[in-house]
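Participant: Given below, in the form of structure tokens, are the structures.
What follows is calculated from the coordinates using simple rules that are stated; it is not laboratory data. None of these values were measured; they are calculated from a predicted model. Cβ atoms are built from the backbone, for glycine too; each structure is taken alone.
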Structure I
Amino acid sequence: MFKERTDYIFWTSYRRKMIDALLRKNLALFHGIVLDIGGRDRGRFQKPKNQVERWIFADINPTHHPDLLLDVANMHAVQTKSIDVISACELFEHVKRVDAGLRECHRVLKPSGLLIITVPFLYPIHADPYDYQRWTEDKWRETLEEIGFSIETCIVMGRFFTVVADELKMLIRSFSKPIRWILAPLIPCFSLLVWLDYSSFVAHRPRLKNYHGGYFILARKIPSYET
């Protein structure tokens, strides 16, 4: 338990901690039938499986033992308008046909159903099993609206200093253990860098503000819109 807690504090990325915090903040949004796509347990967020009618874990990889084996771009096993909430956390960078996946999410959601998305932007390539793309905020907004979603929230998860802090943390983690632990005491200082992203110093400097670590998106299916 101590090691797990220490590893989270020191080595987990600041963006992952933001994901955990934002999901906890929006815990009440999970209700009814939840389709959790690619949602293997990561970070410290405790999924509210006991507060919903049904929690369905779906994944493309059978070795992860999903309730449903499927590709988000072809969810023929899921009935149209049958899902209240879709959780798609850290999923779409691994999806080859994102547009098709979003259209399938729109199809299976009930009217006014909610799609929860977290995606990286300025973050290393990480195959699971593949890593295809990074979309900007403009691209997400435009595509979701074209498909028939209303965007309720789009939060930039980390700007210039958060991206730098995560890169420095990754650099330290890349060293062998003796050097890693010698440098580890520097990591709490990186948290001070992260706070700068919320300051007027960054807000008034477009070149710093326009660095985006990733996005947390809440998109609601427009009831009258059918693709």
Structure II
Amino acid sequence: MQQTNWYTIVFAAIMCLVVAAGLAGMKDYLAPQQKANELLFTKTQILQSVMPVDASTDVEAIFNENVKGFVLDNKGNIKEESTEKALQVNIIKENKKKDDDKQLPLFVFTNTEGAKNYILPTVGGGLWGWISSYVALDDQVTEIVGIRFDHETETPGLGANIKDDPNFYLDFVGEKIMDASGNLQAVTVKKGNGDPLNTDKADYEVDAISGATITGDGVTVMLKDDLEDYLPYFTKIKS
């Protein structure tokens, strides 16, 4: 009886080792594809901030043809003129660094007529985890031409609507981020902002999502803080 138990224990231990080794091998095998999928998702979000993207869109071809990436420092200097390097920057990790140590990715989309849009990532805190966006600005870097949000674990039907509800993220299109004196105002997500149809594009406000106050406040802080990081670069390209 004891010998039978011993065999059972040994067999179970061997099976555990085999399964663990198999899972580890599968993880290593799938890692390159997972990384490729994440990269495609990022490129898709960047393009969605400036153009419609659907299942028929050749994201890779359009991105490679029309987008150039750069890595900036906090003084607005270009440290790397490399799309690959810009895509590799982990904005969540960079957001935790001191300003002098931050790497700031920037993407420039040039359309067929030569007009440029400046696309930058933002990251902040929502109700339950991180929230982020890719925000596209016009060639004068004074107006939002498009934005796409993402989130970690915001509440479905409430905070998650920053990503899922076009009525929210399309409200940002056309919103001014600079006042007449060139000072950054960004955009505030405000409950009962007095302009629910969002006809006033110079009030620096969009209407909040009902029941998602903390997520909306997170969007407000995120946009203000992260757009501010890019002000030195904006000053350089406009001078």
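Participant: Could you tell me which structure in I, II was used to calculate relative contact order in percent (Cα under 8 Å, 6 or more apart) as 22?
Facilitator: Details: I: 22; II: 15.
The structure behind it is I.
Participant: To continue, here is another question. From I, II, which structure was helix-only ellipticity at 222 nm (-39500 (n - 2.57) for each DSSP H run of 4 or more, over all residues; to 500) = -10500 calculated on?
Facilitator: Label of the source structure: I.
Participant: Hey, semi-axes √(5λ) of the Cα gyration tensor in Å derived from one of I, II reads 32, 21, 16; which structure?
Facilitator: Working: I: 32, 21, 16; II: 41, 23, 17.
Comparing all candidates, it corresponds to I.
Participant: Using mean projected area of the Cα convex hull in nm², for residues 153-208 alone as the calculated read-out, with 4.2 as its value, let me know the right label among I, II.
Facilitator: II
Participant: For distance in nm of label points 7 Å out along Cα→Cβ at positions 73 and 129, the calculated result is 3.4, so let me know which of I, II that is.
Facilitator: The structure behind it is II.
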